[in-house]
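Below, each structure is written out as structure tokens.
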Structure P
Amino acid sequence: MIRMIWTWLLAEVMAIKSYYWATAAAVFGLVFLISVKKASVKVSLARGLLPAYVILIVVSTTLNRTISAETYNLVPFWSYRAYLRGHRDVLSQAFLNVVMFIPFGFLSVIVIESYYKRKSNAFKGTITILASVILSIAIEVTQLITHKGLCETDDVIHNSLGTIIGYECWQLYKKIRRRYFADKHEAE
């Protein structure tokens, strides 16, 4: 499974043209430099990495694709039914869609928390997932219009699941960090 993810990641990275990488790097640098004066380095990094990562997601899911004959499949969970009928490749594609959005969920919640510090975790989680759904739908509509990729509801579901996992990873990180620092201060 790790080898499949690594192979997919390398293929996607190598397929992205250098000017897209340059655009993502420029966006990161600009946002980071503007943000670093007002926020912590962690928040500034997240604010810079998030738009750069979104650019790379959009490029790899739309611009780097070839034109395809099949343009849409709006039946929810069709990929699971296809898997049960013996099409094993759809499961790996679903898994990769989940993995692709984990960093989005992780970075998004850091940025959202920097603007909404006093709001509840439920509010921040909802905004994070809503941002993921909006981005996913925008990608799917772009794929439908351009005929580059397959517009499908399963992608929105899988991308949202990846965002939830990324959000939960951030929550787990915060709990571990609080516990570590609490234990460290009690020992002194």
Structure Q
Amino acid sequence: MDPYLIAYIVLVVFYRLSETLTMVKTGTVTRRPAKDWTAWLVMVPYWLVILSSAVEYASGRNGHPPLAAIIVGVALFAVATTLRVRAHLDLGAQFSMFIEEGKTGGLVTTGLYSKIRHPLHLASIALFLACPTFLAVRWAWLAAVVGLVGVVTCIEIEEQHLTHTFEGYPAYAQTTWKLIPHVY
């Protein structure tokens, strides 16, 4: 098997394993999905970008990825994994992939959430960029773009929900950034 494809699979498995172990630690791994469609805006492109990158690379049309693509891809995987784990730990038992009406618990404003309101979505964006970059594929970028649109759409819907759910959310939103400090 191709060593670049093996490395890609290792990076994806490490990302997924890190997320799963963090969810086990916080007690959220067994949470059942709510009846909320918005998470699918991110989950479908998530799997599409992971799988389409591997399939496109395995087709052999692009040759081996250049060293620069590998380095940037690994860096993006590291950012995605670090953000995902840290944000899960910051949320603790509050984590859910879905918007949950009537969910108990308070607004988390510590850790990563003291600077950005959606670090888990930022982790998804880093992963969407990491997959096609690492393998230097072209067509998988379509899934990545769909994922980016899905993330932005989810954020806007979540912002509305959080504003209605938490009295202090508008004030919190005034002191933090949605995704990237000083940018968005």
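Read the figures in this text as sums done on the coordinates, not as results from a lab. Predicted model, so just to flag it, every value in this text is computed and none were measured. Cβ atoms are built from the backbone, for glycine too; each structure is taken alone.
Here are a few things to note about the model shown:
- Structure responsible for 26, with relative contact order in percent (Cα under 8 Å, 6 or more apart) calculated and labels P, Q on offer: P
- Read-out percent of Cα pairs over 30 Å apart, computed value 21, structure in P, Q: Q
- Among P, Q, structure where FRET efficiency 1/(1 + (r/R0)^6) of positions 10 and 74 (r between Cβ atoms, R0 = 25 Å, to 0.05) as derived comes to 1.00: Q
- Entry that produces -22000 once helix-only ellipticity at 222 nm (-39500 (n - 2.57) for each DSSP H run of 4 or more, over all residues; to 500) is calculated, selected from P, Q: Q
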